[in-house]
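We did not get these values from a lab; they are worked out from the coordinates using the rules stated. Bear in mind that the values here come from a model prediction, so they are computed numbers and not experimental data. Cβ atoms are built from the backbone, for glycine too; each structure is taken alone.
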Structure I
């Protein structure tokens, strides 16, 4: 079994949370919405704290920053595409283009990065840092997020 197959087999055994009640919100039209990115690429700015192993925290990324470091440390992740174009994991330039074209209302002033390479227990993210990051985005007036899992 190669590394990719092993990762897929392992992932298939991980439990998924079950929610008693599903929340449903009808967002405003995209042309009126403020959009943010939430990535699990462990991106951080050069002058910010790097992600550590099993780091369940998050980093807020200012919309104008492009000097980001890819902190994702999995040996199974190919970094070549990100080195060529950050938009592969953080499509900030594409959002800016959509805003300029009027397809979306606005690009959020800040975006969120988590480390996607987590141990089996993600309860801290689900119950603490995830809601905290969501509150920061809501305070910024974000209506919709784009998830870029890595």
Structure II
């Protein structure tokens, strides 16, 4: 194992997964700290493996990347629940999908993209969550009048 080739991308994936996972854990969402770390790390490891296996041919990298997206889509679908009150879990599913892409960015050594995407996701989840709650309260007040 090489620090620059294998260990740094994997460690960054764990950190990025933990940042988003902590936010989800604090909000008591089904995909919390450990789940987000595992998704991000798994995508990074698959990307590292595909990068090493390709050694010269880009075709293998894109095939494995496509399979990561498909597999994570399956995980995200499991997080979505439909009931009479509507659909729940879409943000969790989207977060799962995003964490895989951030993990892939780590594995591909696109560190700036991975870090920026993690920060941006945190801003969206925390900041826009507050806006969303405000809009829901405002909507409920209009319906009661």
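Taking distance in nm of label points 7 Å out along Cα→Cβ at positions 65 and 81 for each of I, II, which is largest?
Largest calculated value belongs to II.
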Query raised in the report: Just checking, which of I, II has the largest value of FRET efficiency 1/(1 + (r/R0)^6) of positions 41 and 105 (r between Cβ atoms, R0 = 30 Å, to 0.05)?
Result: II
**Report entry** Origin of the derived value -6500 (helix-only ellipticity at 222 nm (-39500 (n - 2.57) for each DSSP H run of 4 or more, over all residues; to 500); candidates I, II)
**Finding:** I
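Match the computed value 2, 10, 17, 20, 17, 12, 8, 6, 4, 2, 1, 1, 0, 0 of P(r) over Cα pairs in 5 Å bins from 0, in percent to one of the structures I, II, and report its label.
On the way: I: 2, 8, 16, 20, 20, 15, 12, 6, 1, 0; II: 2, 10, 17, 20, 17, 12, 8, 6, 4, 2, 1, 1, 0, 0.
Structure of origin is II.
Given a computed value of 3.2 for distance in nm of label points 7 Å out along Cα→Cβ at positions 1 and 113, which structure among I, II does it belong to? Before the final figure, lay out the partial values.
On the way: I: 3.2; II: 2.4.
Comparing all candidates, it corresponds to I.
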Report task. Work out the source of 28 here, i.e. which of I, II gives that when relative contact order in percent (Cα under 8 Å, 6 or more apart) is computed. Result -> II
Requested in this report: Using distance in nm of label points 7 Å out along Cα→Cβ at positions 49 and 73, single out the structure from I, II with the greatest value.
Outcome: II
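Which of I, II yields 3.5 for distance in nm of label points 7 Å out along Cα→Cβ at positions 9 and 137, as computed?
Working: I: 3.5; II: 4.5.
Source structure for this number: I.
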Requested in this report: Output the label of whichever structure in I, II has the greatest value of mean count of other Cβ atoms within 10 Å over residues 25-32.
Outcome: II
